[in-house]
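Pasting the structures here.
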Structure P
Amino acid sequence: MSETSPSYKRILLKLSGEALMGGDAYGINRQTIWAIVAEIKGVVDLGVQVGVVIGGGNIFRGVAPAARGMDRAQADYMGMLATVMNGLALHDAMRAAGMVSRVQSALNIEQVVEPYIRAKAIRYLEQGRTVIFSGGTGNPFFTTDTAAALRGAEIGAEIVLKATKVDGIYSADPNKDPQATRYDRISFDDAIAQNLAVMDATAFALCRDQKLPINVFSIFKQGALKRVAMGEKEGTLVYC
């Protein structure tokens, strides 16, 4: 790779639903989603193939009080539907930005979005289209972190990028411990030994087993996604 070429050909970006809220209590903040789409477009314009797994916490947060005491599987299906709504919102913002994207869902809602089909998703990526994966894994009891690890492995992504509100992985919660230090790089084994909550255990184990590195960075830091794609130091890299 030259200095001006991206370090990755295909990436899987994990976006939490909360990232779409901006400063709002729940829902989708339009200015925030446009800013996120601009960051993604900057990477796509470099020629990087981008798959996106989207969470649903921003929508489900609004109905969470009513879900207390609800059957866990039922509540998880509600959360999966929230990710489909977020996927459609992200798709519309990408369309407005001049991008070509497709939304696929692990839940069959064919009147609204395409079903997830691995071969079709890979073909879209090869055509330069951004693929938004919604509906989680399609199964209750699994998080969208696990969906990100699963889709990343399935589509042959070279890295999973976890976009968060913080700029990497710290030795402790930086909001609670002023002495917490940020790691530039850390191995999977060291992250496990230090009990660092990078992703949920299932997702983390899947990435480790598939030798799929993870980079944790702040989506709200302008240009951070592009710097990660270019192989520059940004956030924290978890390596095998």
Structure Q
Amino acid sequence: MEVHFNGKRALVTGATKGIGRDIAVQLSKCGAKVVAIGRSKELLDALKQEVPSIETVELDISDWNRTEKVLSGIGPIDMLVNNAGMGWLKSMMDITESDLDDVFAINIKALIHVTQIVVRDLLKRKAPGSIVNLSSQASLVGLLHHTVYCASKGAVDAFTRAAALEYGPHNIRINAVNPTVIMTDMGRLGWSDPKIAQPMLEKIPLRRFGEVREVSDAVLYLLSDKSSMITGTCLPIDGGFTAC
């Protein structure tokens, strides 16, 4: 199955590394005009060098006022991938106010704000749109020492469903994907120790972690007209983890 995005513009947050970077590259290969958002100028320049057609924007989306100013003038956007996110392992009793503020600022507050900006433009143009939020299996199950991360991704799922309900009548589809551990550079670093990896692998019926393209392919499908009757869905990409 091939998908094409000729004549469409796509905005991807957190596009400098891992899943977000691959989504930006694959969208471009499928004909979309891609606007890649990231905080690192060096990594954005590297992406631009690899795919010169991608427009890059250096922006910390946790800065509400700056994001409003920059993205309100970015031009028409037909597709949005809210990929930017953060998290870490920490016992609940060690969580600080700053920890909560940092994670929720990116994982849900900024996600809602960027979505708001894109939907505002779609409504103004009376144009259809497709939005995919990067959630996590952590929204669907409890994971040890992931309390804040789990809570933030649970909020992503709830927002996805509610926003899909509100904007479906305007032909704006909003979905989420919920990956398990994915073998990005960071994923390989964090899960290369068999003592750490094996307990998680034993909970995954396919007995392996996911690859980046297994997420980006699902995202492209949900963005495309091939999924034109799908909205408000949170799709696990977890090898069966949440089926157990």
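Odds and ends about this structure:
- Among P, Q, which structure scores highest (criterion: mean count of other Cβ atoms within 10 Å over residues 39-46): P
- Looking across P, Q, the calculation of P(r) over Cα pairs in 5 Å bins from 0, in percent, for residues 71-174 alone that yields 2, 13, 23, 21, 16, 11, 8, 5, 2, 0 traces back to Q.
- With distance in nm of label points 7 Å out along Cα→Cβ at positions 79 and 199 derived as 3.9, matching label from P, Q: Q
- Among P, Q, structure where semi-axes √(5λ) of the Cα gyration tensor in Å as derived comes to 27, 20, 19: Q
- Among candidates P, Q, the computation of distance in nm of label points 7 Å out along Cα→Cβ at positions 23 and 223 that gave 2.4 used structure P.
- Of the structures P, Q, the one that 36, 25, 22 was derived from, the read-out being Cα extents along the principal axes in Å, for residues 95-150 alone: P
- With relative contact order in percent (Cα under 8 Å, 6 or more apart) computed over the structures P, Q, the top value is the one for P, the highest of the group.
- If you line up P, Q by mean count of other Cβ atoms within 10 Å over residues 159-166, the top spot, with the largest value, goes to P.
No lab work stands behind these numbers, since they all come straight from the coordinates. Owing to the predicted nature of the structure, the values given are computational and were not obtained by experimental measurement. Cβ atoms are built from the backbone, for glycine too; each structure is taken alone.
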